[in-house]
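Below you'll find the structures, each written out as structure tokens.
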Structure 1
Amino acid sequence: MVVGDIATGTDVLIIGAGPGGYVAAIRAGQLDLDATLVEKEAYGGTCLNHGCIPSKALITATGIAHEAASAEEMGIHADPAIDMGGMVEWKDGVVDQLTGGVEKLCKANGVNLVEGRAEFAGENKVRVAHGGEGQGSESIEFEQAIIATGSKPVEIPGFEFDGENVLSSRHALALDSVPDSMVIVGAGYIGMELAGVMGVPAAALAVTSH
């Protein structure tokens, strides 16, 4: 267990291990630079963990069910039963496999991986607070820094996320049952793909500038 503050140094510091961050870190390692990648949650960022990969995994699964139910002209008669919990569990396995692959790829290219939340403590220095009681923090001095902190769902005033009636995209990708109805606010790729997974009518897809 680490308590207190320790200090290290690196050529290139990358904050955020999404598609922008981990690719930059790997390239820095390939150029023989000492690269340090800081991530507070899971490697792969929003795309691999809460965005395009999980949504496309669910689209694949629901697409198979749709094709089976629509193949009567081929002489195939089926009425697939959707186990949403099982489908989400399979999706999580796909995500875990890919995020694990990102971590291994970074290590194979000599990238130093640091788990925690980074905050700038000077012109060429960050302090990384590690999660968990008693885990302490560390200071990292750097020559160059890349900020690749990605994105997160935006709350609309009066519709704060509660995980039950008002869901973020993260909540929606982890549902254990199909809701009777749903309004999706935002017609970006995640919103469009969630509409396809849930079978939501186009009229229920709302566009917002928030």
Structure 2
Amino acid sequence: MIGIVDYNMGNLASVINAFEIVGAEIAVESDPKKLKNYDKLILPGVGAFGDAMEHLKENGMDKAVKEYAKSGKPLLGICLGMQLLFESSEEFGESKGLGLIEGKVVAFDESKFDHKLKVPHMGWNELFVQNDTKLFDGLEKEFYLYFVHSFHAVCDDKYAIGKTYYGYEFVSAVNKNNIYGIQPHPEKSHENGLKIIENFIKL
């Protein structure tokens, strides 16, 4: 059984629907004490980093997610959920994250753009696979996914399993042991996204 962490940050319907399409047993969980009962865990999220951390802390869900990460069972952060895996974010001032992966979340630096681009980064873009990972089994070395974000992760390349180019190259997917994160939305990315979800189920 796969659990989706419900902490009142974002619409979970599209995530649930995508997992059901590939035949996964999935449940929405808002009780931190029950997270340990799941075989795999999804940390979704849409909105601001600081608000998300406050919501997670309200009932101890932040500690429960950290404990789950120690279990060795697969954990996947999607979009804001990926960003929360890191130590901090500069969105609306400095906010501490879950600290499960070393690194931080920063705004797109438009001074580095090679030409004028809109922020947020929104729409289809390529993810370039950086390291062998079961999460991308059966996909090409570069493939398109759907993005919506104004901030991105900065971390050691040893954690980067995917990078994307938008004005400059940034980390768009990460893995540290049993912890995975992906900046784009696999649930909105048609066949490629469903393949990633299938691969996560098989981990």
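Here helix-only ellipticity at 222 nm (-39500 (n - 2.57) for each DSSP H run of 4 or more, over all residues; to 500) was derived from just one of the structures 1, 2, and that gives -6500; the source is 2. Given 29 as the derived value for relative contact order in percent (Cα under 8 Å, 6 or more apart), which of the supplied structures 1, 2 does it correspond to? Attributed to the structure labelled 1. When FRET efficiency 1/(1 + (r/R0)^6) of positions 90 and 130 (r between Cβ atoms, R0 = 30 Å, to 0.05) is calculated for each of the structures 1, 2, the largest result comes from 2. Here distance in nm of label points 7 Å out along Cα→Cβ at positions 114 and 154 was derived from just one of the structures 1, 2, and that gives 3.1; the source is 1. Taking Kirkwood radius over Cα pairs in Å as the criterion, the top-ranked structure out of 1, 2 is 1, with the highest value.
Set 1, 2, criterion mean projected area of the Cα convex hull in nm², for residues 66-169 alone: the highest-scoring structure is 1.
Values quoted throughout were computed directly from the atomic coordinates according to the rules given, and no laboratory measurement underlies them. Model, not experiment: these values are computed from the prediction. Cβ atoms are built from the backbone, for glycine too; each structure is taken alone.
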